[in-house]
Structure 1
Amino acid sequence: MSEPVVVTGLGLATSLDFGLQENWERLCAGESGISLLDPARFPFPVELPVRLGAMVSRDRLAERIRAAVPRAVWNTSTDVCHLWLLVALEALAMAGLPGGQQGGAQGGARAEPAPAGVPPAGGDSASLVEEGPVVIYVGNGAGAASFTEQEYANVYTADKPHLRDISRMAVPKVMMSSLAGQLSILTGARGPAVTVNTACSSGATALVLALDALRLGRVSRAVAGGADLPLAGAVLKGFANLGALTARHDLGQAASRPFDATREGFVLGEGAACLVLERAATARARGARPLARLAGGAAASEAYNLVSPRDHGEAMAACMREALRDAGARPEDVRHVYAHGTGTLLNDRCEAEAIEAVLPGRPTVSATKAMLGHTIGAAGAIDAVLAAFGVVAGQAVPCRNLDAPDPHCAIRPAREVHLAAPGPGGPAVYLVNSFAFGGHNATLVLTPPA
């Protein structure tokens, strides 16, 4: 279908803060959510070779989810699902759509009034689903890592044998289909509700799938994004054993250094992001103000190696070109790239080569993992939210911790929040790259709404 797909709502939560505006301001100020992790928070007394992480506050998360949704929802879901529901509710509220139960099966008493900045479930506006089916696509890479680890500890290591048991709702909680399922129950959305796992590109892949569903006319509206809370002991050790994580504890918040000559790997992070997508006619009919346009996207496989990209970023470049072709956008109109930018030696170099090969205009580049860590399945969705929020004003989050640029990474880092105005050839075009283990690549193209 030729009908444009527009963004009408955004939600964001990271290790920095809960809420889109709060995160935007702190990211633009160069703040970082990276810190040293307390080993006591893990259920096993395990020695962690890497203790850096960008963790979402569990206390603040619990406070907000209990204020935002019925007890039956938060009591039957895990932390990662809680985070996803919060960002989805924020995005729905921004879109002027209801976020509460629409006759779902779950009930229960509401908690105390929501604290400042927490959108409550429910609303007086028209039904989320009245114009037709609504699709939910949510990306997740690491599963319910902390919950799974804690349940394992309960089953196998409790002090007394009769206490070694698993919680009654462990199975539905640990199934990552529950992320999409719980939001469907909460909102009454009866279209497809799918949890997507393409590793670190899960959130971006979810948005490509949502875009396709809207273009096909199968649905009138989509709620899509990603959520991940991977900071469990076993996950940290696993990534460390792969050699993917930096152990530069001495650098603290400067340890994640995408495209820098001194980079040694990434810092594992946590977060969630959600976009409400609608066909332009659907948004127009209800008087909604589009924030941006999701003009195109592509998802592709490298078909090469489980953990390494093809030489010279050839497959990354192919994905970027396909996304631009899908959007009908010219490479020279790209003004900014939210890079995957993990801070690993090979991935950064290959992505930089791909950007140089595809985008001759040398757009500015940001790598938010320098401040937020690598949020795995949420990473692409987080960058898509930031791109959608800034594209109209020509703004983007600056590139941080790039003090000694790698001469083999010929990117032009965004040093300031305000970027160059669009060229005479057309509107500003922002790219979001997401390149994952397994060779799962995805690129999104965002532009101003008109």
Structure 2
Amino acid sequence: MRTPSGAEVLGILAELRGAGAELRRRPRTERVEALGRVLERFRDPRSEERRELEARLPEASGFAPETIRAGLDLALERWTARALFELVEDELACGGRARLTGGGRARLTDGGRARLACAFPATSVLLGGAVPTPTLVALLAPLVLGSAVLARASSHDPVTAPVFARALAAEHPELGAALRVVSFPSGDADAMAALLSAECVVAYGSDETMEAVASRTGPAQRLVRHGHRLSVAVLGEGALSGPELERAADALALDVALWDQSGCLSPVALYLLGTERVPAAVLERLAAALERIGERLPAGRPGAHAAAELAVERGTAELRAAAEPGVALVAGAGFTLVAEPDARFRGSPLQRFLRVHPVAGVDALLAALAPLAPHLAAVGIAGAGGRTGNLAPALAALGASRICPLGHMQAPPLAWCHDQQGVLLPLARLADVEA
């Protein structure tokens, strides 16, 4: 992919605004149907698109081929064309009161009010990370609204966005003309300034990236941020022994192994409710489960920096295990478990490195997670029984945008409220029309 200059990026944006205007003259259902067909292409393991992702992503991202195949199968299982229609209806219909407008007249409800969701002329998407599935949502959401999209591919995944663009052009040439994918170094100030000049900007990346993007966008622009996020897991007393522990360990191992813990939905810490110390039996079951999943989904190839960070954290944990009561280390081929003496959160170098914390009860759990509130994405739970119903509102109030069973953390529905936002509405201008 050739690197465009800043002037060329501005020219591409101008072309896209024209393509977007043409797009918005077409019915919404036509756009949604075409995008639904593209989703179905990615869901089909036999499709050209899936074969290309599975062939090229291992080299580009470092993930093992088996992990990519399993991750795509699980994540895309529910991302059907029907799920896309339901997402549009849920966010844009609002009981029949909201209508996506492409220049048509608003239809008033019996109450004499209609809500219009209007597309921005162009949306720039700054992609980040190596997990391919968020890229699909980031590209299709503005197109549903009728906004043309200019996307900068992630350096960690230069494959998914161009493959999506080609699939879209094949399904619907007019829709395909409203999407362009570019690539340029992050240090290219002119190209970045041009990319960030769109009416709507969607950014994925670190908190530092979010601050840099925010400093280069103006108050008249819409900025949708997807910064640093992390997830955790919780085992209730019902999953600390016996068959329930075996099932929970296998489910958690899958959540940890997929994407080698590099996604925002990957658990980096496990909290054991109702314990004062991490039981040795729990650590043994978790280690066995991670070893089993590693045989089926081998760990990938970390970069030099990630490998060095992992080695440092493993070495530190080994020293702590020898000197601190309550600390234990179990390290196997491709995974690391560290039993911690308390509930205080400590960072993880990822690469299937999981810290296990004892926590006295729900109040102590919430107190331990409180410092993570600005970054908390998902909480996976097993064995909490009736407590789950009480936990969910408290975790949501804390900042978690997804609470789900273990084993499903890497398979959010298409409509999940990423970063406590909708999928479509943050990208739209909303207006109420009253009789």
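Each reported figure results from applying straightforward, stated rules to the coordinates on display, with no laboratory input. Bear in mind that the values here come from a model prediction, so they are computed numbers and not experimental data. Cβ atoms are built from the backbone, for glycine too; each structure is taken alone.
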key: Label whose coordinates, when helix-only ellipticity at 222 nm (-39500 (n - 2.57) for each DSSP H run of 4 or more, over all residues; to 500) is calculated, return -9500 (choices 1, 2)   = 1
message = Given 0.95 as the derived value for FRET efficiency 1/(1 + (r/R0)^6) of positions 89 and 289 (r between Cβ atoms, R0 = 30 Å, to 0.05), which of the supplied structures 1, 2 does it correspond to?
response = 1
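Quick check on the output: 12 is percent of Cα pairs over 41 Å apart, derived from one of 1, 2. Which one produced it?
Working: 1: 12; 2: 20.
Going through each structure in turn, the value belongs to 1.
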